[in-house]
Each structure stands twice: as structure tokens, then as C-alpha cells.
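Trainee: Please find the structures below.
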Structure 1
Amino acid sequence: MEEVPEGLKQRGDGSKKSLDFEPLVVLEFSVNTKQEAIEWVISKLQASSESNGADLCVTAMVMQHNQGDSETVLFIGGSTDRLLLGAEMMDLMKVYKDGNHREFTINDITNFRGGEDADNFLTMAEKQMIIFRELQNIRATENDENVPGYEFIKLYTGRTIVKKLLSQDLIKNLFPIHDNEFLKKMGVEWYKQPFAQQPIDKIQHYFGQKIALYFAFLGFYTLALIPPAVIGLLYWLTSWQNLYREAIFAVFNLVWATIFLEAWKRYCAELAFKWGSVDLVSSRFEEPRANYHGRMGKNPVTGKPEPVFPKSQRVLRFYGVTVPVLCLCLTAAFYAMLGYFWFQAIVDKWYLEDKGWLNLLNTFMPTVVYAIVIAILNAIYRKIATILNEFENHRLQTSYDNHMIMKLILFEFINCFISLFYVAFYLQDMKLLKSHLAALLITTQIVGQIQESIIPFLLHSRRAKKLDKAMKKFDELQKVEFYNGEISEDMQKQSSVESTMDVYEGTLNDYLEMFLQFGYVFLFSSVFPLAAVWALLNNVTEIRSDAFKMCRVFQRPFAESASNIGAWQAAFEVISVMAVMTNCALIGMNPEIQKLLPTDITPVNMVIIFVIVEHILLAVKIGIAYFIPDVPKWVDVELARIAYQSKLALQKEQIERAAVTKKNKMTTI
């Protein structure tokens with residue numbers, strides 16, 4: 001019989017002792033994980049925070065299979081007091097009695113809405129987020145030299161233990177449990193109604209602010225594509241030809257992109273205020289991310305123990321390793337672009353020699369191949385960028401995310417757009433630019449739809465087989481033993497089902513896809529007005545396919561807080577500024593536009609004229625951004641009122657404390 005994990009009592013004798021906690025997170029060990037390691041992890045989970053533990057509640061389920069193998073699955077939760085303490089430690093924002101969000105404190109719980117029912121005060125997503133934070137904060141001490149039973153898996157002081165075990169495949173799965181009843185109701189409103197408004201508040205309640213902001217941005221961006229898509233479609237359907245046709249459309253797009261980005265910042269501020277995630281806390285108070293490592297020290301502001309890593313080493317790693325590797329990757333992207341044009345020249349030559357239908361089809365082959373090569377290079381580079389970002393060892397998750405975004409944007413922008421700039425400004429072939437842009441955009445979106453919609457649909461039968469296999473495996477269990485309480489059969493089956501689901505990798509790739517699409521639509525809008533139409537069609541299906549996958553395909557991700565979309569906002573704004581420059585240059589190179597200028601004008605004067613026009617458009621763009629406030633006035637007023645009330649509350653507390661001190665002194669006298 002499997003050895004009883006240390007610290008847990010066996011409950012596999014048929015007793016029906018119910019759990020005194022709600023199972024919220026599942027941790028599944030690999031089949032071959034040694035018992036010493038399992039017991040060690042359980043002891044860390046149950047140990048007090050003073051002993052560098054998580055102080056969580058754990059029930060272990062050991063499943064004996066007919067083949068003689070055994071699997072250990074941990075169902076993790078926390079007592080109400082422990083979860084409330086975790087909420088206070090992570091400065092969780094909850095709704096106060098006055099309707100505003102404030103940092104939660106246990107002593108003041110009665111003044112928060114729902115505080116009278118402490119057991120249900122926190123949402124399921126918040127409880128899971130707290131547990132995940134505690135799991136990440138279990139770090140190796142000086143006494144933890146290696147994982148028990150695995151002398152070759154070394155541990156380093158200050159590094160997170162759970163992440164290490166995941167990377168070594170000792171832990172196979174770690175995921176929060178779905179709330180199937182809530183998920184089913186939300187799915188009806190979300191992906192089963194193609195043209196209905198997304199239930200953004202319910203998404204935030206269930207998945208957290210970070211994922212909710214992504215879907216809010218995707219929906220907002222999709223709506224913003226409607227005006228340029230309608231105009232572009234009218235341009236294509238009508239035979240109206242005018243000297244200023246492309247110029248009018250380009251100027252409209254440039255102004256519209258600015259209005260869209262400014263309007264999104266206002267909408268984002270409203271959502272952040274409504275959800276209580278307005279970024280009012282200094283990064284000095286922010287907890288270090290799980291993979292941050294270094295010698296153990298103390299935070300100079302909070303006094304809490306945390307790893308310390310010299311900034312000079314991080315800078316040295318960035319400039320000494322990251323920058324050279326990035327340059328090599330960019331060089332590879334450049335040569336891939338040259339290979340594309342070499343291939344295109346060959347097939348064009350074949351077509352000129354023999355204008356048959358086969359050679360005509362071959363002329364499109366280089367662009368299709370290049371689009372696929374771009375996708376492959378992007379996938380390889382993402383792995384390289386992840387390794388480099390981990391190597392730099394950023395303290396904060398926000399800093400880690402922003403540096404990751406910067407790396408991805410730099411490479412993928414060059415990889416995806418360098419050929420377009422080459423055609424536009426070196427070859428100066430507008431006809432080739434239009435066909436090349438159309439082919440790249442459409443091919444990229446088709447490949448994306450195949451990856452994100454068609455393949456998951458086709459693999460639905462495979463996923464059903466995996467589910468059947470999991471259920472068969474569950475039904476054929478020779479023996480199930482519980483330690484420290486018993487798990488219901490429904491919960492056992494639910495955890496078995498969810499363990500077969502795909503892991504959601506986060507919003508990074510989704511934002512990156514939108515960023516590249518935004519570039520295709522606006523950077524060269526004067527050349528290909530139909531770009532917005534293709535983007536709109538893609539995004540309409542993207543919203544629902546992503547929603548379906550979040551509800552039916554992926555394991556539930558741990559909720560994350562966010563007040564905005566981070567560095568992506570700046571990335572989109574940079575593209576909108578570049579769009580002014582590229583479109584002005586494209587219009588200036590138009591022969592019909594050049595005919596309007598005096599015949600004796602020099603090239604230098606021509607460049608000066610279009611630089612002036614460009615600066616005028618940039619001034620208009622800056623003016624629009626200036627006159628549209630980033631934060632709605634009512635949000636500004638509410639934030640100021642909250643700050644004033646906090647100041648009054650602090651003054652009242654100081655007065656009361658002074659009165660008590662004075663009274664004690666008088667009593668002593």
C-alpha cells in the first residue's frame with residue numbers, strides 16, 4: 001500500500017468525513033514522482049508562514065491503477081481566516097460600504113460589502129488567486145539543497161519551489177477548478193450569441209481583470225474597425241476615381257486611429273475604476289514575481305523578506321547577452337526577406353517565359369511560403385525571447401511583461417513588415433506593395449484562423465477521446481485512498497476532466513496578433529483600403545472562438561489584476577505615429593500627386609513639402625490626443641473624493657490614537 005504522506009491522516013477506510021475547506025486548486029504529481037518529494041511538498045504547503053510554508057489546507061488523493069502505478073493528486077484550499085489574511089497581505093481591493101473600492105483589511109471587514117458573511121466574502125477567483133500567490137511564495141531555504149529523492153535537482157536559496165517542480169515535470173498539472181454552473185451561464189451570453197455584447201463584467205468576475213481587459217480591448221478595436229472597413233468596401237465597390245482618393249482615406253484612417261486609442265484609454269480607465277484596479281500603489285510595494293531569484297534580503301520599504309538581485313547584473317545581462325542575440329535574430333529575419341525576393345524573381349521569370357496557368361499560380365507561391373516562414377521564425381523567436389527574459393531576472397511581473405513585449409514587438413515588427421518597407425521605399429512599386437500586403441494579411445489571418453478555430457474544432461473528437469480515456473481510467477481505478485478528508489466523486493471526475501484540458505498561455509500572443517494586424521491595416525492604408533474589411537471579418541470570429549476556448553477548451557487560468565493593457569498601449573500609439581509618416585511618404589511618391597507640383601521643383605524641396613504635411617498631420621494627431629482626456633472627468637472626481645476621504649479617515653485615526661495616548665498618560669499620573 002502507498003505510504004501515508006507525512007502530516008496527513010488516512011481517510012480511505014470508508015469513512016465519509018467531509019472536508020472543512022473548499023477545494024479550489026488541483027496539484028497533480030506525475031506518475032513517477034517519488035514519495036519523498038510528494039511528502040516534502042505537502043509539508044511545505046501545510047507549514048506555517050514562519051516556517052516558510054503556505055499554511056494551506058490539503059487533501060491528498062492517491063489513485064492505484066491496475067497496472068500497479070499510482071498517482072497523487074492534491075486538492076488545495078484554505079481556511080477562511082487564512083484566505084482573508086492572504087487578501088490583506090496582497091492589498092486586495094474590495095467594495096467598501098460607501099460603494100468605492102478600498103484595500104481590504106481584516107479589522108475593517110464589517111465595513112465592506114458582504115463582510116458579514118466572511119466565508120463568502122471573497123469570490124472563487126480571488127480565493128484561487130490568493131492560493132496561487134502563496135504557492136509561488138514557497139521558496140527554497142538554506143536547508144533545501146535539493147528536491148528530496150532527486151539529488152540531481154538542485155535548489156537555490158530564494159527561488160520558488162513549485163515553479164522548479166513544474167519545470168522538472170515532477171508536478172504535471174497545477175490549475176484552479178472551474179465553476180461549471182457559472183461558466184455555463186456565461187458561455188450562453190458570450191460565445192453562443194455571435195453578435196451580442198460581451199459580458200465583460202462577468203468575464204472579469206470569473207477570469208480576473210487582465211483577461212477581461214484583453215476581451216474588452218478586442219471588442220472595442222473590432223467596433224473601431226467598422227468605419228474604415230465600410231469606407232474601404234465602398235471604395236472597392238464603386239468606380240469613383242479621384243486624385244485625392246487614397247489621400248482622403250489615409251488621412252481619415254490616421255485621425256480615426258488616434259480617436260480610437262484615446263477613446264480606449266477613457267474606456268479602460270472606467271473599467272479599472274469600476275473593478276477597483278486603478279494603479280495607485282507604488283511598484284516598491286509590489287510583490288516580486290515567482291521566478292525572481294537572488295540572495296535573500298529584505299524589502300527596504302515593507303521590511304518583508306525577499307530575494308535581492310543587483311541592478312548592475314541585470315543591465316550587464318541585457319546589453320551583454322540579450323542585445324547581441326536580438327541583433328542575430330533580426331539579421332536572420334532580414335536574410336529571410338532577401339530570400340523571399342530572390343524566390344519571387346525566379347517565379348516571375350518563369351511566368352514571363354511561359355504564361356501558363358501553372359506558372360501564374362506559382363507567382364503567388366513565394367508570398368505564401370514567406371508568410372509561413374514568418375510564422376515559423378516568430379514561433380522560434382518567442383522561445384528565445386522567453387529564455388532571455390528569464391535570464392535578465394526582472395523583479396516585478398509588470399517589468400518582466402513589458403520587457404517581453406518590447407522584445408517580441410521589435411523582432412516581429414521587423415520580421416513581418418520589413419518586406420513591405422522594402423517594396424514601398426526601395427523598389428517603390430505600389431502595385432507590388434498592394435498585392436504583397438494583401439497576400440501577407442490574408443495569408444496570416446487564414447493561418448491564424450486555422451490554428452485558433454479550425455484545428456481546435458477538428459481536434460474536438462480527439463479531445464473527446466482523451467476525455468473518454470480519462471473517465472475510463474478513473475472508472476478502472478483499483479483503489480482510491482484519501483488523506484486528511486474525502487473528495488466527492490463529482491469533484492474527482494471534474495478534476496480528471498480538467499486535467500486533460502489545454503493550458504492557457506496568457507494574453508501575450510493575442511495582443512501581438514492584434515498589434516500586427518493593426519500595423520497591416522493602418523501603416524499602408526492608402527495602398528490597400530480593404531485591409532480593414534479583412535481585419536474586421538477576422539476579429540468577429542476571433543472574439544467568439546477565443547470565448548469558446550476559454551470556456552470549453554482551456555483549463556481555468558489563475559486570475560490576475562491589471563489596471564490597463566500595459567506596454568501594448570504605447571506600442572499601438574507608436575504604430576499610429578509611424579502610420580502618419582509611411583502614408584505621407586506613399587502619397588508623396590504617387591506620380592499623380594507629383595504632377596500637381598511645379599515642374600522645376602527640386603527633390604529636396606519636394607521632401608521638405610511632404611515633411612511639412614507630415615508634421616501638420618502629426619500636430620493634428622497630438623491636438624486630438626490632447627483635447628481628449630485619458631480619464632473621464634467623473635472618474636477623476638471620484639478618485640479625488642476617495643483620496644480626500646482616506647485623508648480624513650487617517651486624520652481621525654491619528655486624533656483617536658493621540659486621545660488614547662493622552663488618556664493613558666493621565667491614568668498613569
Structure 2
Amino acid sequence: MWSPFSIKKGNGASPSWSKVLTLSTLAALAPLSEAQFPPSQAVGLKTVTSPSNPNIKISYREPNDVCTTAFREQKQYTGWVTVPGEYPTHLFFWFVGAREPTSALTMMLNGGPGASSMFGLFAENGPCQVVEKSANRLETAAREWGWDRASNMLFVDQPNQVGFSYDTPTNGSLDLTTGMSSPNMQLPEGLPPNLFLNGTFSSSNIQNTANTTQNAATAVYHLLQGLGSAFPKYVPDKNGPLGVNLFTESYGGHYGPVFADVWVKENDKLKKRAFPLSKRQDDAQSRSTKAGNLEIKLTSLGIMNGCIDDLVQGSRYVEMAVNNTYGIKLIDQATADAITAGFNAPETGCKDLILACRQAQAALDPLDQGADETVNQVCAYAALTCQQLLGSVLATGVNAYDIAHVGPDAFPDYHYLEYLNLRRVQEAIGSVINYTDVSPVVYQAFFQTGDRARGGLIGKLASLLQRGVRIGLVYGDRDYICNWMGGESVSLAVAEAVRDIDPKSPYPTQFAQAGYAPIQVNGREAGAVRQFGNLSFSRIYQAGHYVPAYQPETAFRVFERVISGQAVSNGARVNLGEYATQGPKKADKQLTPPNEVVAKCFLRNLGATCTQEQVEAILQGQGVVINGVWYKEQKDWKLVTARSETAVAEGSKMKRSFFG
């Protein structure tokens with residue numbers, strides 16, 4: 001989930017409230033457990049040392065009855081991988097075995113930077129979802145279209161200090177009006193107790209987390225090495241590589257290409273008997289023996305509504321605002337012309353500022369360590385300028401994550417924020433810290449280095465494609481912040497970039513010449529896809545920023561087809577060496593916006609889900625809170641016993657704080 005372009009207005013928090021909420025409002029941090037503090041010591045965790053590296057330790061357990069799966073025999077593991085470096089790093093993972101035996105393994109990463117992948121697990125494509133059983137009772141139910149239908153699933157909280165990942169457990173308080181935790185544990189005057197909660201968190205030390213995507217990739221590489229050696233049953237050939245599909249979302253448009261590129265380069269080094277990576281976060285690792293490291297074989301890379309490269313995607317924002325396929329005019333033509341001029345202005349425009357950032361990066365920080373202050377300043381300024389310019393469209397109050405919606409988010413439910421802070425849940429997974437959904441510390445660390453504006457991702461994707469990795473770009477067509485039009489431009493740029501690697505490659509010509517074919521799902525047309533060989537770009541109809549939440553069945557089918565090497569259009573088994581879709585050259589089908597759905601006001605997500613009037617009532621101590629949702633009166637709460645995910649998704653909207 002990328003950082004919002006501006007503080008939420010319209011029917012959301014008022015300007016005066018925005019001054020209180022600031023950036024962290026949009027982070028919408030989940031606070032503490034029902035008992036405030038989590039268990040002081042993890043119970044039932046088994047700790048093993050990685051055979052490949054004694055500096056990597058894995059502490060895990062099998063959680064009971066906290067994530068209901070389709071079949072009880074599906075294995076689950078939760079735990080932390082302690083990876084080497086100059087500061088303590090304990091990365092949290094939640095593994096769920098597939099419904100049927102398979103060797104497929106998929107890592108799911110949400111974005112941010114700083115967003116927890118527990119959002120993906122509980123609100124999008126994980127095996128379970130949180131449901132209300134009664135007033136003040138939350139449980140889970142199996143998700144019909146969870147991706148565990150086709151793959152073992154691994155959800156990871158990263159970088160360090162995101163979600164359940166931590167450096168040093170630190171007691172403090174979380175102020176829901178600012179989203180910030182601090183050692184202060186005294187209730188501020190005038191603030192209701194339910195908005196200021198005591199608990200245990202990461203340290204919030206900005207030095208104890210990654211500050212660039214490249215640095216974040218280091219820890220995740222170690223995590224995979226540790227898990228692969230701790231759970232060898234998921235490496236089919238003990239002498240072979242660990243096969244992985246990597247699916248990311250939103251700011252994952254940065255994570256995916258960079259993480260995959262690191263894995264490929266480390267594999268090359270292993271083959272040459274060289275020492276793998278030695279980076280800012282890896283001094284201790286570089287001194288250890290690495291002969292036992294696993295080769296990580298990336299099979300497929302999926303990016304859902306990814307912001308990958310503003311230089312490529314930036315020019316399409318105006319088009320999405322004035323000429324989208326829902327007939328919604330977000331701005332007038334004069335404003336559109338002004339934004340376009342601002343993007344292209346010589347020297348001071350977004351485009352030239354990004355180019356200046358990348359020139360400085362190439363000269364002074366070629367390894368993307370975020371350690372050169374000149375590069376950091378140039379890139380941070382470029383990122384901020386572009387963010388403000390392209391986000392000026394949202395001044396009318398339209399939702400950045402769903403252009404068909406104005407006002408607080410109505411979809412999906414954020415009950416998982418409350419659920420993951422229940423003491424019984426934290427005991428079951430072995431956590432010693434409270435859950436926070438998004439880390440403003442991590443976001444700030446990436447912002448200070450201008451990570452968003454740094455480049456090279458198109459080339460990395462092209463290199464992966466040339467190596468035979470299947471790449472699926474999947475975009476919901478109601479999203480603005482990482483919109484499908486920009487995603488389409490990325491797909492064409494990736495295909496063209498293959499020419500620089502292999503002038504004889506068919507991708508530059510054949511992908512662009514391929515037409516759009518309908519995505520067939522359960523007898524209906526659910527989207528449009530252009531595909532040649534291992535590269536596909538999908539426009540998913542009636543979906544906002546989070547495709548699996550809006551269109552669960554369609555998202556699963558596209559996922560299944562990508563990782564299986566099938567035609568994304570209809571799931572047919574084809575020869576990808578020569579397969580190309582046929583149809584019109586443009587995916588310009590016009591659609592009707594859905595009806596509005598009334599939002600719930602989640603106390604742990606004030607800035608995104610509550611109106612100005614609701615926030616003011618909460619500050620005055622009015623109303624009641626049931627299962628984490630604020631209601632004006634007790635009678636307003638109604639138990640929903642069953643509903644169709646797809647039907648709700650088509651008539652609703654949702655949003656998270658930063659990128660997602």
C-alpha cells in the first residue's frame with residue numbers, strides 16, 4: 001500500500017482532525033490486545049539453528065484454533081526467523097499448508113513500505129477470515145477462495161518492526177489519534193482511555209530497520225534460507241533448489257523485482273562458490289560459512305496493483321483521472337493539463353527530478369544502501385514532489401484506492417486488527433509483542449532515502465523474464481494510486497527492455513502485438529489479459545487496489561494459472577514458448593460503478609474508516625464499541641451470519657493506509 005498523496009478529507013477526518021492524525025492516521029495502526037500486554041515470554045516455541053548458517057535461528061510453533069482452514073489436517077506454523085546483522089531482527093512468518101499435497105510454495109508480501117502481510121492473510125487471499133460470532137466474540141472461518149487451494153502459503157511481516165516482526169520488545173503506549181507508540185504510559189489529558197493503550201512493541205528506533213528495498217531484500221533472503229533448512233519437507237529434492245512463487249502487492253511493486261533479483265544473483269554466486277551478500281545489515285553473515293545455502297528458484301513473480309516505476313506510470317495518472325473506464329471525471333481538463341505540465345516541466349518537474357535521483361544513485365550509491373545523504377535528499381525530494389503532484393487529484397475526496405468511492409472505507413472489514421491483538425491469539429502464535437498493522441517508522445526510513453524514486457526495476461523484471469521466470473502483472477481497474485493504465489505501461493516497458501538483454505528476443509514485438517483476451521472465470525468475463533509467453537498483464541473488472549479482496553474467485557484463478565504456466569485467459573495448457581493472446585489492442589471495456597456501501601468505523605483504523613462526526617463523538621466518549629467497531633447506539637450493531645464475499649466486494653470499497 002503506497003503512501004497516500006494527502007491527508008484524507010471529504011467525508012473522512014476533518015482538516016482539524018487531520019492535524020492530529022497526520023501521516024500516521026493513514027498508517028491506521030492496530031493497537032493492543034484485550035489484556036493490553038501480550039505474554040511476556042513466548043510459550044511453546046521450538047528453536048532450531050539453520051544448518052546453512054549458525055547465525056540464523058528459527059523459533060516456531062503450530063498454532064491451534066486461530067486460523068480455521070478448509071481441512072483440519074492442513075499444517076500451520078507461526079514463528080520468527082532471527083537473521084544476522086548490526087541490529088536485532090526477528091521476522092515473523094505464518095505458514096499454511098495447501099489443501100491438497102503440492103510442492104508449490106508461494107510467499108505473499110504486502111507493501112507499505114511498512115505494511116503487514118497479515119492484511120493479506122486475513123483480508124485478502126489467506127486461508128481464513130475473521131468473523132463476528134457474537135457481540136464481543138471474534139473467531140475465524142475458512143475462506144472459500146484462499147490461495148491455499150493451489151499452493152502452500154507463506155506470509156511474512158517485513159521489513160523489521162512491521163506487524164509481528166520486532167527488534168527489541170519495548171513496553172509503551174499507542175496513541176490511536178497519532179498512530180505512534182512511545183515509552184510514555186500516562187493517559188494524556190482529555191483523551192479517552194480506549195484511544196491510548198499500553199502494550200509491548202518494537203523499539204521504534206529508525207536505525208533498526210531497512211531503509212531501502214535493497215536492504216530489506218537481505219533479511220528476507222536469510223529468512224528463506226532459514227525456513228528452507230528448518231522445514232526440509234517443503235524442498236522436494238534435498239539436493240535441489242527451494243522453489244518459490246513470489247506474489248506482492250502495491251509497494252510490493254518494488255519488493256518483487258528487487259527481492260527476486262537478489263535471489264538470482266545469490267544463486268549465481270553459489271554456483272561460483274562465492275560468498276553471498278554482504279550489506280549494511282549483513283556484516284556478521286559475511287564472516288560465516290555459506291556452503292550449505294539453498295538455491296532459491298523463483299518460478300513465478302506476481303505483482304498486484306504495483307507501483308513499480310513513476311517514470312513509466314506517472315503519465316497515466318491524468319488519463320485515469322479524466323478518461324477511466326467507469327466514466328468518472330475526477331478532475332476537470334484545466335487541472336489535468338496543469339498536472340501534466342508539472343510532470344514534464346524541465347528540471348523542476350516530476351520526470352526530471354526522478355531522472356536526477358537515478359543519476360545520483362548510479363554515481364554515488366550504486367548498491368542502493370541508502371547511506372549517501374546527497375542521494376537520499378535528491379531522491380526523497382523527487383518522491384515527495386511526484387507524490388504531491390499526482391495525488392492532487394484526490395483533493396475532491398475521492399478514495400485513492402477506489403475511484404468509485406468517496407468517504408471512509410467500507411470494505412473489507414478490519415476485524416482482524418482487533419482479533420490479532422486478543423491475548424488468546426497472541427499466546428497461540430507465540431508472540432511477545434502487540435500487533436501493529438503498519439509501521440510509520442519503516443515508512444519514514446524508506447521516505448528519507450527516496451526509495452520510491454530509485455530506479456532499475458523495469459530492467460530487473462526484464463532480466464527475470466529472460467531467465468524464464470513467469471511474470472504476472474494483475475491490476476484492479478478501480479484503483480487510482482497504482483492504477484491499471486500505469487500497470488499496462490509497465491508491462492510494455494518490461495517487454496521492450498528485454499531487447500537490451502537479447503536483441504533477438506521476441507518479447508519486444510510479440511507482447512505488444514498480442515491482443516487482449518477475456519479472462520474467463522466460472523462462465524463470465526472477469527477481466528482482460530494480454531499475454532505472450534511468460535509475461536501477462538491483466539485488467540480485473542470491478543476491483544479496487546486489493547484485487548483478492550474485491551474479486552476473490554477471479555484473483556485465485558489468475559494466481560493459479562500464472563503459477564501453473566497456463567493461459568491466464570482461460571486456464572488452458574499451452575506452449576508458453578509461442579503462446580499469445582488474440583483480441584483487440586485496447587482493454588477499454590466500459591463498466592458501471594457499483595452502489596455505495598456504508599462504512600463501519602473501526603476504532604483501530606480511525607483515519608480510514610470513520611467520518612469526522614464519528615471521530616468527534618469518540619473523542620467525547622460517546623457511543624459503544626463492539627468487536628472493535630464504534631456504533632452510536634448498541635442497537636445499531638447487527639450480527640452478520642453469512643454473506644457472499646464476491647457480492648460484498650462488487651458493491652463495496654476498501655483501503656489501507658500507505659500502499660498495501
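Nothing in this text is a laboratory measurement; each read-out follows from the coordinates by a stated rule. Computed from a predicted structure; not experimentally measured. Cβ atoms are built from the backbone, for glycine too; each structure is taken alone.
Trainee: Matching task: 3.9 is the computed value of distance in nm of label points 7 Å out along Cα→Cβ at positions 70 and 630. Pick the structure from 1, 2.
Mentor: 2
Trainee: Of the structures labelled 1, 2, one was used to calculate Rg/Rh (Cα atoms, Kirkwood Rh), giving 0.94. Name it.
Mentor: Structure 2 accounts for this read-out.
Trainee: Of the structures labelled 1, 2, one was used to calculate FRET efficiency 1/(1 + (r/R0)^6) of positions 54 and 230 (r between Cβ atoms, R0 = 25 Å, to 0.05), giving 1.00. Name it.
Mentor: It must be structure 2, since only it matches.
Trainee: Thinking of 1, 2, which structure, once distance in nm of label points 7 Å out along Cα→Cβ at positions 102 and 566 is computed, gives back 3.1?
Mentor: Going label by label, the one that fits is 1.
Trainee: Here helix-only ellipticity at 222 nm (-39500 (n - 2.57) for each DSSP H run of 4 or more, over all residues; to 500) has been calculated and equals -9000, so which of 1, 2 was it run on?
Mentor: The structure behind it is 2.
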